1. Given a computed value of 34 for relative contact order in percent (Cα under 8 Å, 6 or more apart), which structure among I, II does it belong to?
2. To test your reading of the models, identify which of I, II gives -20000 for helix-only ellipticity at 222 nm (-39500 (n - 2.57) for each DSSP H run of 4 or more, over all residues; to 500) when calculated.
3. Looking at structures I, II, which one was mean projected area of the Cα convex hull in nm², for residues 13-76 alone calculated from, given that it came out as 5.3?
4. Assuming 2.4 is distance in nm of label points 7 Å out along Cα→Cβ at positions 37 and 93 as calculated from a single structure, say which of I, II it is.
5. Comparing structures I, II by volume of the Cα convex hull per residue in Å³, which one has the largest value?
Structure I
Amino acid sequence: MTTPRVYNKLIRDKIPGILRQSGKKFAIREMNQVEFCQALRDKLCEEAEELRVADLEALIDELADIYEVIDTLLQVYGIREADVRDHQRRKRLERGGFDQRMSLLWVE
């Protein structure tokens, strides 16, 4: 018998069915609201790290995962996407975007 690989992380809704279909043994549990909110934040960091190291072919897939987490965060916290976009526009007006590709080297 092999040692199970421990994950303790948020998974997509259809993963248990996929695991079951493949004949794998597994255990899941439902998180409470506080755990779920933290798990979403952790998942966003996980997906961002995967995006950071993704090659060009995997980039769209990783971006899709990030969008899924963001959409769920908006829903869970009752935040409207339009409000986030308004904040994005305001910050772009105040601080700019990233069009000029600048890297800050140092500040005294």
Structure II
Amino acid sequence: MAWLLVVVAGLLETGFAVCLKLSHGFTRLWPTLAFAAFALASFGLLTLSLKKLDVGPAYAVWTGIGAAGTAIYGMVFLDDLVSTLKIVSISLVIIGVIGLQLSGSSQH
């Protein structure tokens, strides 16, 4: 259950990163409010998961999901540059996230 919280928190991190861009420096109300909601929910779920998981792997998985998700969202919906190197790099991040999750982080 704790790892599920980390995964959802990572997806919410993607949401707050995208909304941060869409807020145009906090000058647009709705993206700014969405950023705050996504960030609060993401940090909240990460905090709950850290009651049972080691901080290193959990934080790495959270940031990896957020980074990969944000990069993919940007390429698909925000016209960010798509390149072979970027796709390979995102794949490596995802592989690393899976490896960390499988590394056997102790649950207390």
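FYI, it's all coordinate maths here, none of it is from the lab. Source: prediction; values computed, not measured. Cβ atoms are built from the backbone, for glycine too; each structure is taken alone.
1. Working: I: 19; II: 34.
The correct label is II.
2. Working: I: -20000; II: -27000.
Derived from the structure labelled I.
3. Working: I: 5.3; II: 4.3.
Only structure I yields this read-out.
4. Numbers: I: 3.0; II: 2.4.
This figure was derived from II.
5. Details: I: 208; II: 91.
Result for volume of the Cα convex hull per residue in Å³ over I, II: largest is I.
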